[in-house]
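Listed after this line are the structures, all set down as structure tokens.
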Structure I
């Protein structure tokens with residue numbers, strides 16, 4: 001029996017996972033990763049890096065981040081505490097869903113995770129205070145390949161559920177996409 005139920009989204013390769021929980025009076029056990037079970041569902045590589053974020057303020061936005069090839073990365077994102085609105089934007093050159101976005105509420109309570117393939121920008125907004133997320137990456141962080149999309153870029157038009165609160169200076173200063181942007185190769 002698989003511990004992961006995959007739900008396809010309108011964007012190729014982007015999936016929501018419902019994590020199966022084994023629960024009793026003490027609480028529950030939930031498997032966050034299993035290479036054998038996730039490989040047929042889209043996870044292609046090893047886990048190269050695991051990151052843990054804590055965002056204190058409700059309404060804060062982190063993102064929209066990605067890495068250029070040859071350091072493009074796939075991410076598996078889960079929420080350990082609180083609730084976030086997790087967003088992925090398709091930046092793949094030639095994709096039929098280019099510059100479209102998809103969002104999913106992630107929380108400890110709903111047990112959802114988002115599998116974000118290479119070629120997508122990723123970010124989230126905290127819907128509650130004190131949110132903690134864990135990210136599993138299939139590639140190492142490469143500072144020279146890092147980039148991002150401004151979270152309020154009108155060309156993408158993300159409809160954030162709350163007024164945007166805190167944002168890092170780096171994300172706030174990102175340039176808006178111009179009409180010449182045609183995507184990133186994957």
Structure II
């Protein structure tokens with residue numbers, strides 16, 4: 001795994017052995033950041049179920065102002081901090097080693113808001129819906145005009161509306177789906193930009 005673009009382009013990221021983690025593939029990351037485009041620059045980025053930090057570190061490399069990484073698995077959380085240091089991005093990276101629900105409560109209590117929230121929960125059916133509900137219960141963590149992006153298995157179909165969030169766009173690649181939500185947004189975009197990656 002390596003950073004695809006930006007100031008840390010080409011830097012290799014360390015991971016954990018075994019199948020405990022499922023890093024977002026280069027292809028899916030390329031599509032994600034192509035769709036986000038300039039939204040990443042100067043954004044506050046929240047990476048939930050962060051694994052070893054692949055997506056959040058990519059955001060920092062591409063110009064995000066700051067990124068918060070939430071990862072409950074302690075060895076993975078330590079790796080995120082190490083990967084940020086390896087990429088020279090440690091000054092803008094903050095790692096929270098808590099389950100997502102507790103981390104969201106903490107961030108809400110601290111009054112933290114984010115322009116981009118990325119979720120990559122386990123691919124078991126039902127996990128993505130539960131993760132989106134957890135975010136929807138604390139909508140204040142998403143700034144006005146911000147986006148929530150949920151990566152999930154093709155076997156799970158998320159609702160078009162979850163709490164005050166409405167799906168704006170969907171992209172698919174093999175087993176992976178990216179759903180883009182905005183608070184109180186318009187109906188899902190059915191233009192050619194939707195569909196397979």
Structure III
């Protein structure tokens with residue numbers, strides 16, 4: 001039985017579909033990235049972040065993107081959390097842990113009847129709307145021709161299921177410790193309901 005999800009939402013440009021360490025992508029949708037190789041689909045649910053790889057190739061691919069990779073500031077992180085809180089209120093999502101890092105977010109969320117893909121889209125949409133409302137959108141100075149902004153989020157998400165209380169506790173600890181491991185301060189957010 002699924003108790004919760006550990007969901008990772010990547011900012012635009014954080015983890016490319018042809019990352020040399022592997023990705024969870026089947027296709028490359030951005031023409032400029034094709035010269036850096038095909039999509040690097042992996043089947044593991046384990047993190048490949050620390051796998052040895054060609055760092056120069058990964059950085060060169062990021063330079064070829066249409067927009068600079070997104071790096072959220074502290075002010076933007078707070079706006080993202082306010083957007084997440086709105087989404088949680090609209091559908092009764094319960095977050096047990098949340099970490100906003102400059103290029104991705106981690107959260108542990110109690111299992112919910114909505115499909116996980118819909119939940120991830122909903123959270124990203126509310127966070128993006130809040131960033132725009134507070135004039136903090138990362139692409140505010142780089143709008144599309146129609147005046148709208150590109151999404152600050154990667155298209156997909158990563159969401160392993162949590163099916164035991166032991167794994168749930170470990171996931172919560174991992175998410176809570178994530179900012180510290182990244183050299184940031186520990187985070188506490190009002191929208192989080194600790195275990």
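Readers should treat all values here as calculations from the given coordinates under stated rules, not as data from a laboratory. Everything numeric in this text was worked out from a predicted model, so none of it was measured. Cβ atoms are built from the backbone, for glycine too; each structure is taken alone.
Quick rundown of the values:
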read-out	value
Label whose coordinates, when distance in nm of label points 7 Å out along Cα→Cβ at positions 4 and 28 is calculated, return 3.7 (choices I, II, III)	III
Structure from which 11.5 was derived, mean projected area of the Cα convex hull in nm², options I, II, III	III
Which of I, II, III leads on relative contact order in percent (Cα under 8 Å, 6 or more apart), largest value	III
Which entry (I, II, III) yields the derived value 1.8 for distance in nm of label points 7 Å out along Cα→Cβ at positions 108 and 132	II
Source structure (of I, II, III) for helix-only ellipticity at 222 nm (-39500 (n - 2.57) for each DSSP H run of 4 or more, over all residues; to 500), computed value -10500	III
